[in-house]
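What follows is a group of structures, each given as structure tokens.
Only the coordinates and a few stated rules stand behind these numbers; no lab work does. These figures come from a predicted structure and were not determined experimentally. Cβ atoms are built from the backbone, for glycine too; each structure is taken alone.
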Structure P
Amino acid sequence: MYNNRLDKLDPLLWALLRLTLAGLLAAHGWARLLGGGVVPFGEWLQTQGLPAGFYLAAAVTGFEIIATLLYAAGKWVWPLSLGFIGIYTTGLLLVHAPFGWFVVGAGRNGMEYSVLLIICLALTGFRAYRQQQQPRY
């Protein structure tokens, strides 16, 4: 009986994780858009050697806003997970890794939160992918 309850709870818990991820990632894009951060982000990307910084920043911001709506709705979860993983891995390498591991406490602006997001995105995306591969009767 105990396992049966957990089995019934499993989809709800995965949905909670997916919705939490969508909310956290949407906050990134909305804060940048509403706070006037797209242009400075684009300028910074160009200083890192990336071409067309403004367009890249606008694309990342748009993806964070639009894709999170689809993610929250449970649509295209595994390909969107790959997109988010690409964005946040790049951010981890360019922004957070030089500051070390810790975000606060023993350090500042480190990569621990980015690693957690990437792992959660990977697991959520992999689960969605596996569910798509299962035959439906």
Structure Q
Amino acid sequence: MKQIIIISLILVTGYWLLVTLNPTPVFAARSQDNVCTKIGGTWDTTKKKCAISNPLGAGVTAQGAIGIVIKGLLGIVGVVALVFFVYGGFMWLTAAGDDKKYKAGWDIMTWATLGLVLIFGSTAIVSFILKIAGIEN
């Protein structure tokens, strides 16, 4: 038994030394152009800089990016309101004569509807004002 433990320790130690002392090749970047193209840019040899293109697409400004985010958030708000509306409707339909559940379901549906009207109405008003002022196309 003692011999098996000694042989196992020798094998484990040998494997550990082999793994830790084995040299690992490290490859450096060949040129700045190579690094620049890997991140999606083009190397400008006159300025010695990497020019990275706009990830949102050509011609998209900061205002356009904010508009994209707002449209995405409005979609999420619509989904959340739909979930609340369905939850309130489920509570309303399954009240089974319980006035508290009936009122709670009705209130959830009412507030979800008012929230949607408020959010989409304010978005429409701001968009209308920006169009009148000539700020938004």
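Matching task: 21 is the computed value of relative contact order in percent (Cα under 8 Å, 6 or more apart). Pick the structure from P, Q.
Details: P: 21; Q: 12.
Going label by label, the one that fits is P.
From which structure (P, Q) was Rg and Dmax of the Cα atoms in Å calculated, if the value obtained is 17.1, 59?
Working: P: 17.1, 59; Q: 31.8, 91.
Matching structure: P.
Given a computed value of 3.4 for distance in nm of label points 7 Å out along Cα→Cβ at positions 89 and 129, which structure among P, Q does it belong to?
On the way: P: 1.1; Q: 3.4.
Checking each candidate, the match is Q.
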